[in-house]
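A.B. asks: Multiple structures are listed underneath, in structure tokens.
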Structure I
Amino acid sequence: MLKYVRISIVSIFCLISGRSIPEDYLLDTQKIITISINDSTAYKRLSYLCDTFGPRLSGSRNLEKALDWIISEMKADGFSKPRGERVRVPTWIRGDESLQLILPFKKNLSILGLGGSVATPKGGIKAEVIVGSSFEELDEQGKKVRGKIVLFNAPFTTYGETVQYRYKGASAAAKYGAIASLIRSVGPWSMNTPHTGGMGYDKNHPKIPHAAITMEDAMMLGRLHDRGERIVMDLRMNARSVADRWSRNVIAELPGSEIPDEIVVLGGHIDSWDVGQGAHDDGGGCVAAWQAVKLIKDLGLRPKRTLRIVLWTNEENGGRGNMSYRNEHLSELKNHILAIESDGGVFNPRGFGFTGSDEARDMLTSISRLLLPIDANLIFKGGRAADVAPLNDEGVPVMSLKVDGSKYFWYHHTNADTFDKVDFIEFNRCVAAMAIMGYVVADMDDRLPR
């Protein structure tokens, strides 16, 4: 049975003290929240996206078929100018991969190659493994590393800190003569679920295969290493990078009723890694942004400024979608009022991060009080996210939806990022939060200051 949320004008008004929020938006807020919480349209669309097209890695047919469907659906929704703007994207193909523990006992281990990795030689790599928990421990091992596979068994602290082993680990190990490198998956929790993600190579060192194993296996191997056991593995990876392919950013609009040249962007990245279904990362964010603008349109609300949906391609392994959007729309950016991104999963929303002027923050804090009924009224420092950051570099104020992230890295970049992990009510609250914030900024008399 669906959980219904009913919110009266009086209850919203009582939650908002003072007169900093125009009273005209109270009725619109009630409509947006009530309809969005109970509407199954977007939830069903996300299910269809995930189940019909699967994972959507840049350069894949899965992604391009999904983009065709999205543009077709946006046309059916009655949006203005639904289109795909072409972008050349890097293309990495995983291929078959396996990892077997040979000593001290035999066991097949779960593995995910890291995006951009080279393959192993034909016949694979069979070698002894050396384990460390940090780059400093690798430095201490020094000459012992040559000819071996290095495993970085780094415990998760924060994503920003721990992800350095995924991105830099291969070259750090290759510097000392390692012939392959592995990392403990970047996340706080696991059920034997390795996490993939992007990696890079330092041009000053040889390119060696680089992959992630599960937290459980990494910790086991760490214990074996600490006991002095000899560890031998057989690693086989057939990954390859091929020539760039064409993809698209998807764009659709609800034109402004009075100042259509001024634009408020709502979006997320439509590509995903090649595992799972990309439900929380970031299909849910894309469909939530899409539904937020559709909801405003369907309610007959016509904000003064244009609301533009942007679904960026290639966030995961190149960032070319966001750069292309910035370059293609450079002449418009002076009239980009605000860009809002959702790329942290579609769990219960808490509010928005913001990067911009203090005056704009004060205005957005006032607007956010309209989100009190769904407990999404907090404004945090820092709204830069991958796809809106290039716009912020050009002076555009940016926001990112902030959600309860306690489970996000359970599923992030794994085979477990599937539609069944998306809660109906939590997802629809994300829709409501983005719709209210986007609508009020697009409709208020004062332009958001820079």
Structure II
Amino acid sequence: MYETGRSLLLTVLAIRGKLKKKWKNWTGNQTATTEGIFVPKSEDEITSLIGKGVANRWKIRPVGSSHSFNSICVTDGLLISLDHFSKVVDVNSDRLQVTAGGGITLSALNIELDKHGLALPNLGDIDSQTLAGAISTGTHGTGKNFSSISAAVVGIRIATGDGAIIEVSKSHNPEILESARVSLGALGIIISVTLQCIESFNLESIELTDSLSSVLERFEYEDSQSDFVEFFWYPHTEIAELKINNRTTDLPTRNGNIQRFLNDEILRNASFGFLNKYWRYFPSHVPGILNKALKVGDSRIQIDRSYRVFCSKRRVKFLEMEYAIPRECLLEVFKKVQKIIENLSTPITFPIEVRSLGPDDIPLSPAFGRNTGYIAVHVYKGADHSSFFSQIENLMRDYEGRPHWGKLHTLSSRELMTLYPEWEKFALIRKRLDPDSHFSNDYLERVLGY
């Protein structure tokens, strides 16, 4: 198989011309010089590329939209992009199940699902990731009665290190499916994913700007009563924004598109980007500007399709660390995050994001086996984050915090294996599918142990 594939690969490269070798992620804090960044058009090309990597002892890593902040994609071997595997390939209307290529972005997937009257039960607030990348890193939204995107996965088609392509589902290789739903790209190349969807639905979104004390009090109430709740605290102020999303049968509001454009593109992107550039030179002005710009009592209500409410565009580039902690500790830890920020020598310009999520049964999911709270901290691209993130991480260690697999953290396998009760279950599946670590890199060696 490999010899035939190698000939095919050489022909493909001859046709396509110069091979791209340099890569960087969305923010630009991670770079790599590879043996080649390949964009195969067929499954034969994928297995041929894997064979070429194995034969040359090059490590092989999948790459999606490059939205991870850590070095999960970095390699000096082969990078395989699934840009040509970016379509919906099957819709089972009776079962409400959809199979899509691993390279489809969540943005494109949401639109296609809506055309069929379907939707994912829950989404995060960014939709630029590829489907394979999102599930591999445990991308999540909010809602104490809901789970991550990975929890909706009921089938995966994956190319492994021995040249085989295997199908896993709840009826076929179910033990592999359990681990493959959050796999860090360590098991192989995810060619396609089958998702358990639900009927499409609208959300009523209420966004309130209020005093932090009021938001904290209402967050606890709304988190127990509403579908999807999160809040953002603006450092160096006593102001926060509460976002409450509930399912509704009401029709979308007419001015939804205009409101979304003004809020997402003008305020949250253009204006916020300008301010962050200004603050780099005048950091002492951060508290004053934030306190003048934010107004207690501001509110916005809109009704729209679920994916339009869940997701927004993030064009201002940043670095992020996010930890999952037991839900009962969430606000206690948040208040300690506040104290850390108060004692920093440099102001923080990005809001602190706080969410909650229900438990799942995926071995490497940060929400495995417990009601979970999430706290995410950000800094503007190029800003020095070392002291801030280090203090946040030390705090999270005290609360059995599990880091987001696609975001910045320094934990090693020695620490991580104590945080995941079914760590060994994933390790056994990895040894079964990739015993020689063809899909590894320095990051995976650190976090998985080899």
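A.B. asks: Kirkwood radius over Cα pairs in Å, for residues 150-229 alone computed as 12.8: which structure among I, II?
C.D. replies: I
A.B. asks: Of the structures labelled I, II, one was used to calculate percent of Cα pairs over 37 Å apart, giving 24. Name it.
C.D. replies: This figure was derived from II.
A.B. asks: I would also like to ask the following. Can you say which of I, II returns 0.50 when FRET efficiency 1/(1 + (r/R0)^6) of positions 214 and 246 (r between Cβ atoms, R0 = 35 Å, to 0.05) is computed?
C.D. replies: Considering all the candidates, the number was obtained from I.
A.B. asks: So if we calculate relative contact order in percent (Cα under 8 Å, 6 or more apart) for every structure here (I, II), which label has the highest result?
C.D. replies: Answer by largest value of relative contact order in percent (Cα under 8 Å, 6 or more apart): I.
A.B. asks: With distance in nm of label points 7 Å out along Cα→Cβ at positions 86 and 358 coming out at 4.8, pick the structure among I, II it was computed from.
C.D. replies: Answer by label: I.
A.B. asks: For which of the structures I, II does the calculation of distance in nm of label points 7 Å out along Cα→Cβ at positions 126 and 270 return 4.7?
C.D. replies: I
A.B. asks: Follow-up. Match the computed value 16.8 of mean count of other Cβ atoms within 10 Å over residues 70-77 to one of the structures I, II, and report its label.
C.D. replies: Working through the options, I get structure I.
A.B. asks: Computing distance in nm of label points 7 Å out along Cα→Cβ at positions 238 and 382 for each of I, II, which one ends up highest?
C.D. replies: I
A.B. asks: Can you spot which of I, II the value 5.4 was calculated from, given it is distance in nm of label points 7 Å out along Cα→Cβ at positions 54 and 294?
C.D. replies: II
Bear in mind that the values in this text are calculations on the coordinates, not laboratory data. All values derive from a computational prediction rather than experimental measurement. Cβ atoms are built from the backbone, for glycine too; each structure is taken alone.
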